[in-house]
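Scrolling down, you'll hit the structures one after another.
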Structure 1
Amino acid sequence: MTSPLLRMLAAMAPAAGVLLTPARGGEPLADPRQRLERTAFQTGSPYNPRIDIKSDVAMVYGITGDVAGKVKGWRDAGYIIHLMTGVAWGEYQDYFEGRWDGVSHADEAQTDRNGRPILHHPTVPYVAPSETYGKYLCVGVKKAIDAGAEAVHLEEPEFWVRAGYSGSFQREWRAFYGEDWVPPHTSPDAQYRASKLKYFLYRRALQQVFDFVIDYGRQIGRQVRCYVPTHSMLNYAHWRIVSPEQSLVQLRGCDGYVGQVWTGTARTPNRYRGVLKERTFETAFLEYGSLHNLVRSTGRRMYYLNDPVEDNPDHSWTDYKRNWECTLVASLLWPDVFRYEVTPWPERPFLFKYPVKDIKERRPGEAVERVGISEDYATELLTVFNALNDMRQSRVSWDCGTQGIGVLVSDTMMFQRGEPASGDPHLGSFYGLSLPLVKSGVPVHPVQLENASLREYLKPYRVLLLTYEGMKPPSADLHDRLADWVRGGGVLVVIDDDTDPYLTVREWWNLPPHRYDTPRHHLFERLGLPAAASPGLHRVGRGAVLYASESPAALSRATDGSDRVLALCRQACEANRTPWRTARHLLLRRGPYVVAAGLDETPDGPPARLSGRFVDLFDARLRVLTTVDVSPGARILLLDLDAVRGKRTRVLASAAKVTAERTLPDGIRFHAAGPEGTTAAIRVRLPAPPAQVTVGGVPLPLADVSWDPGSQTALVRFANAPRGVVVRVRVAPSGRSGEHGADGTRT
């Protein structure tokens with residue numbers, strides 16, 4: 001994530017932890033499933049027991065300073081070690097100032113049209129990467145591999161759209177295009193070509209490092225994996241940044257991505273029914289979806305990132321919590337992904353202080369009161385972090401609107417975001433088509449156009465929406481794949497008024513042997529339709545094309561634009577007999593977990609109601625609920641007790657990492673570990689009420705134990721310890737049920 005940790009550390013003081021009854025004893029125990037690398041976090045700090053959150057992987061950050069010392073500290077604490085470092089920026093002053101190789105590389109800073117370097121930090125410029133810079137990164141990465149890192153993450157290959165004026169970029173232009181550099185702001189063609197070059201330069205830099213890692217791994221007899229942590233292409237396009245994105249799966253040695261979606265990206269305002277505002281859940285759902293479709297059918301690994309705080313340190317804890325729940329739920333609604341970076345910087349939630357009041361609530365000039373994390377939010381976070389280790393579930397079922405609908409997207413969306421024709425500032429060409437569907441409970445997929453040639457990539461979809469407003473098809477052959485899909489029974493909804501200024505850029509559709517005014521004309525030719533086909537439904541093979549000569553961005557600004565998009569989607573579904581359904585929620589069952597979001601800005605009606613026995617994983621007390629309403633704006637993560645498989649006596653949910661779980665004739669025994677200064681809340685299913693609980697051999701006060709007779713579960717609370725404690729729960733002898741009431745008192 002793009003906010004440097006050092007700046008945050010300098011701005012905030014550590015927060016005091018909250019302890020309950022002290023616990024003692026215990027040793028760290030191995031988790032046999034840790035090698036799946038289900039959860040991870042990144043940190044630039046040496047080992048600290050207060051941020052020892054017990055994920056599978058610690059991503060040690062940076063290639064400068066005491067890399068070996070940080071690797072050793074976290075590895076000794078039981079973590080699998082990865083390295084993460086910035087590829088577009090970092091504490092690389094020795095490179096820029098010439099101390100690394102005796103040559104100044106100052107002109108490799110990304111530069112705007114006024115000659116100003118674009119900075120990530122007052123002393124850290126964004127890089128216009130040369131091949132020499134790639135060699136510099138290889139030297140740094142080698143230090144981490146030698147220290148024992150099992151994987152390398154080169155994060156955020158980012159080239160700003162407003163950049164492209166540095167001396168190094170001008171040299172690269174001449175080498176790449178064989179012609180003199182043209183200022184990107186002077187024409188759509190120059191801007192588009194500049195973005196294509198930026199795209200290439202970071203792909204080249206990453207390939208340099210991946211090749212080095214592969215070769216060096218062979219030399220030392222180790223296989224070191226390579227990943228690219230990256231924002232979604234949607235966010236990069238929205239924020240006017242160019243990044244290689246889809247093309248990275250074609251790189252040798254690229255094992256996958258970390259999908260960086262968090263409050264900071266997802267709260268970027270967009271328009272729906274003409275209203276511009278933050279829609280964190282809906283935007284996050286679409287961002288995670290675009291990342292999922294980046295790697296679907298490629299075999300690459302994907303981690304989804306969530307952030308319990310965010311880069312901006314001036315929001316309130318209430319704001320952070322609400323938006324984290326939005327992004328967390330959105331990420332869980334993509335069930336093919338089961339790995340997570342649970343927090344980018346655990347220092348932020350567990351050590352830093354943030355405002356009590358949100359920005360919108362503070363008066364001008366009012367002093368900002370900052371406090372550390374609450375006991376309840378810390379417990380909620382740890383509960384969810386541990387639940388994320390269990391999201392590889394084979395049983396999946398939806399309760400939502402029509403499935404099998406997608407909106408086609410392309411990396412070229414990032415190429416059309418600069419002067420002199422920068423497009424809709426709120427990315428209406430995409431959100432004008434996608435938000436109406438999400439808001440209607442339709443789990444629409446952003447479908448990567450570049451992947452259409454992959455085997456059966458388009459097979460899951462019955463209806464696809466397409467516009468070339470705001471993006472362009474990168475190659476002609478993709479139209480053949482779309483035409484094949486339509487003839488096989490799909491319905492392609494084309495919404496485009498053919499007025500995009502980037503239609504004139506020098507690209508395949510208007511270069512010999514082609515002579516098309518717009519790539520839509522080429523697509524229609526492949527579909528057997530005339531370029532001047534009239535708006536409406538046109539049958540093609542067993543499928544159809546539904547054409548509307550409208551601007552998606554204009555639809556996003558219109559109060560009835562959403563209704564018009566939905567009407568087209570309903571007509572498309574009718575054309576291939578796909579049942580059309582809308583809902584006021586998105587709800588997914590992943591094994592025993594229930595993930596749900598109630599949708600606002602939708603027609604009135606009663607919310608969906610869940611009935612049964614559920615543990616609320618967003619509740620620090622892990623309360624058991626029998627009814628849950630999926631009301632507008634609700635963000636829900638539940639454990640359905642009636643869907644939990646396996647033995648009757650077991651740990652169900654925990655704000656500590658539980659290992660060595662063993663059922664005994666009179667109860668259960670397990671090892672629990674968590675970060676210093678936090679509370680372990682653990683709900684356990686038992687055959688009878690607990691008669692005694694010991695933590696590290698010490699009896700736990702009855703006030704920290706409660707019994708819920710309806711669910712036959714007990715809640716145990718005690719202070720977490722990084723090295724862990726042995727917890728022993730003994731149940732009441734037969735015939736002595738009701739030893740403890742629900743409030744933890746004797747009955």
Structure 2
Amino acid sequence: MYYPIKGGSKIKLLHPNDYYDIWLPPVPDKTQIIGYSLPKEEQFWKRQPLPHNFEERYQEESLKRDQEAELVESGDKESITHVDPILERYRRQEYFRRKWGVWFMNDGVPTYLTGHNYFYLQYGKADHKENDGYPLYYEFSRDAFYFRQWCEENPKSLGYMVIGPRGTGKTQEELACILNNSLVGHNKKIALQSKSFEHDAVPILFQAKLLPMFNALPEMFKPIYSHGTKPTDSFSFTRGAVRGKGAKFVKFGKELELGTFINAVRPGEIVLDSRTLSEIFEDEIGKTDPKEVADIYKRHQVNRKVVFRNHRKVGMLRKTSTVEEMKAGGAECHKLYKSSDPRVLDKNGWTVSQIHRYFISAVTTDTSPECCDKFGRVDRHKANAKIENTLEALKHDLQELSSEMRKNPRHEHEAFIIDQSKSVFNTMLLTTRLNQIRNEMTTKPYIRGNFYWLNEKFGKVWWERDDHSGRFNMAYLPDEFSQIKDPSKVRIINNVTEAWGWDSMGKSRKMFTPMNDHLFRIGTDPIKFSKTKDPRASKAAAHGFRLYDPQVDYGKPRDQWKSHSFMFEYVNRPEDPETYFEDMAMACIFYGCKILPERNVPNLNQYFELNGLERFLAYPKQFIESGLSIQTQSDDAGYASNPEVIDHYTRRIITFINQHISRFPFDNTIEDWLNFDSTNPTKYDATVSSGFTLVHAEKIADKVSEKEESLSDWFDVVDNSGLVGTLIETEND
């Protein structure tokens with residue numbers, strides 16, 4: 001399904017943000033399509049019956065083959081030759097269907113099932129009572145099997161991860177794929193890893209799900225095995241041990257045994273290191289506690305090498321999960337999900353993780369009678385309405401609401417929504433807005449680009465769009481930028497004056513002064529390029545803000561305001577620190593406004609002071625009634641991140657989110673807000689930057705001079721105590 005098929009057809013397998021081109025084989029002759037001769041209303045999936053008198057025929061065939069086997073073991077016969085012709089025809093048919101798939105008629109439409117999908121529907125018996133324990137056909141499940149087959153055939157895919165709602169059969173489907181593969185090939189080594197081990201290290205995944213499926217198979221499909229009737233944690237499809245004189249006559253080989261092993265192993269990070277395996281199934285990766293069990297992202301780095309040997313793909317990684325708690329595996333699962341984006345490929349054609357991702361929406365998986373018909377089609381509108389009703393009832397309990405969203409996510413952002421009890425911000429509002437930007441909008445509310453010097457450094461600045469390597473995400477440019485193409489004629493942009501003055505070092509030099517500080521403000525979290533204890537490379541972050549303009553937005557509802565909004569987002573780690581410094585200088589000059597830096601890292605302040613841009617820096621003493629105590633004040637520009645400052649800007653972000661999130665344009669900052677930990681803010685550059693920007697936006701005016709002035713400083717003063725007023729001479733006369 002990955003490679004083009006001659007005479008076949010191509011479909012797009014769509015789901016949020018991603019799609020996959022799937023090739024379907026050509027529709028066969030009608031005699032090869034299951035259910036073709038049935039009336040249309042009867043054309044839906046039904047398990048195919050076994051041959052007539054199947055048990056009797058099989059018992060008779062087995063008896064004769066056992067007799068021949070004794071002769072083979074004694075050396076009186078070379079091989080076992082007896083077969084029942086009807087059973088043999090059925091075995092060949094089923095082998096073909098399990099390997100290459102099958103077509104069936106569904107409501108008048110020829111529908112293709114992959115080999116794994118057919119095996120799952122026909123033989124994947126589980127413990128539920130419906131349909132005698134066997135699965136029913138659903139379109140969402142069929143599409144997931146298409147995706148699995150695409151990954152198996154793709155040489156640039158080491159596997160996949162499937163994220164979706166609870167109770168959709170994801171685990172059972174993966175086990176069906178594994179069991180089917182183990183029965184149609186030789187010498188396979190397969191490992192199963194779950195979220196934990198229970199009851200003296202006995203893997204529940206193996207005993208409760210895989211073993212019953214194997215035991216329910218028709219006896220004719222079960223290979224020779226040596227693990228006994230009730231194995232605890234492994235299958236061994238090999239011949240059993242033979243002792244005594246007869247041992248020398250025992251023959252081994254492909255015609256006598258598969259030589260395949262399926263083992264349930266512990267879920268640690270390096271358990272499978274240095275092995276070479278055909279398949280690895282990791283169940284519930286979103287619920288695997290990184291502290292108590294394993295960090296699944298680190299485990300992935302080990303496991304992908306197990307299925308990639310000698311520079312080629314030798315096996316498959318299969319991963320599934322719902323996400324119950326972001327602090328107990330969800331964050332690592334989300335990281336792996338983002339690195340499996342099929343839209344982001346390196347020059348060799350691989351995703352970052354070397355696997356692919358697939359999301360199953362809850363609106364496609366409601367199999368209740370009122371939402372799903374007998375043809376396996378789900379009415380998405382009805383399903384979504386049911387979900388909306390459930391969420392509406394929980395809207396006053398944000399913690400329960402976020403939990404319900406993760407259990408039955410409609411899109412990937414609900415699957416990874418932060419638990420409200422772990423976040424200081426409203427995760428519902430943030431997730432809703434994030435989904436609007438990334439899924440619902442046809443185009444993003446910002447464009448990428450860079451500032452550049454028009455003629456000389458620290459002269460006029462212009463902006464240029466660059467969708468490939470732009471460092472600024474720009475949501476607002478003054479109207480005159482698009483209306484006036486001549487930079488020399490603009491009035492708002494580059495509104496900066498030059499004059500000689502004294503810098504902070506006491507030297508006389510040309511100084512630049514911003515003239516639009518009543519219109520725009522910038523805040524930034526500078527980058528620290530030296531090594532720190534945190535192994536994660538930090539990024540420089542900055543945000544631009546357009547102050548409220550009553551001439552534009554007076555009398556309008558808040559959700560329609562154009563001002564009092566963020567203009568740009570900058571989250572980047574340039575190789576050269578000078579690039580970041582110049583970017584900030586150009587942004588300040590372009591908008592003609594000041595910048596409020598986080599001063600724990602003083603390098604930006606020093607750059608501005610050394611280049612005559614000192615007056616572009618915002619100082620705490622310029623803030624009137626800022627709400628911060630005198631301990632936060634300093635003669636240096638910006639604020640240091642201490643608990644009081646962190647609390648101050650966090651509250652500003654909370655207010656902005658609650659009142660204006662519907663207009664916020666930057667998805668990267670929203671994602672940073674969702675993950676923000678106020679006890680360790682240094683890891684969240686965009687949050688710190690946006691917080692400093694909102695604090696800067698509160699600055700009302702420069703602090704007035706401490707010298708008290710009187711009317712006599714401006715006007716002549718007359719003494720009117722007598723009949724004739726007399727002029728009073730002052731020291732200034």
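Where a number appears in this text, it was derived from the coordinates with a stated rule and is not lab data. Being a predicted model, the structure only gives us computed values, none of them experimental. Cβ atoms are built from the backbone, for glycine too; each structure is taken alone.
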inquiry  = For distance in nm of label points 7 Å out along Cα→Cβ at positions 153 and 681, which structure out of 1, 2 has the highest calculated value?
reply    = 2
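Can you say which of 1, 2 returns 13.9 when mean count of other Cβ atoms within 10 Å over residues 65-72 is computed?
Source structure: 2.
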task = Please state which of the structures 1, 2 yields 14 when relative contact order in percent (Cα under 8 Å, 6 or more apart) is computed from it.
result = 1
task = Consider the structures 1, 2: one of them gives 18.1, 62 for Rg and Dmax of the Cα atoms in Å, for residues 137-360 alone as calculated from the coordinates. Say which.
result = 2
inquiry  = Taking FRET efficiency 1/(1 + (r/R0)^6) of positions 273 and 481 (r between Cβ atoms, R0 = 41 Å, to 0.05) as the criterion, which structure among 1, 2 has the greatest value?
reply    = 1
key: Entry that produces 4.9 once distance in nm of label points 7 Å out along Cα→Cβ at positions 89 and 641 is calculated, selected from 1, 2   = 1
Origin of the value -0.27, where log10 I(q)/I(0) by the Debye sum over Cα atoms at q = 0.05 Å⁻¹ was derived from one of 1, 2 = 1
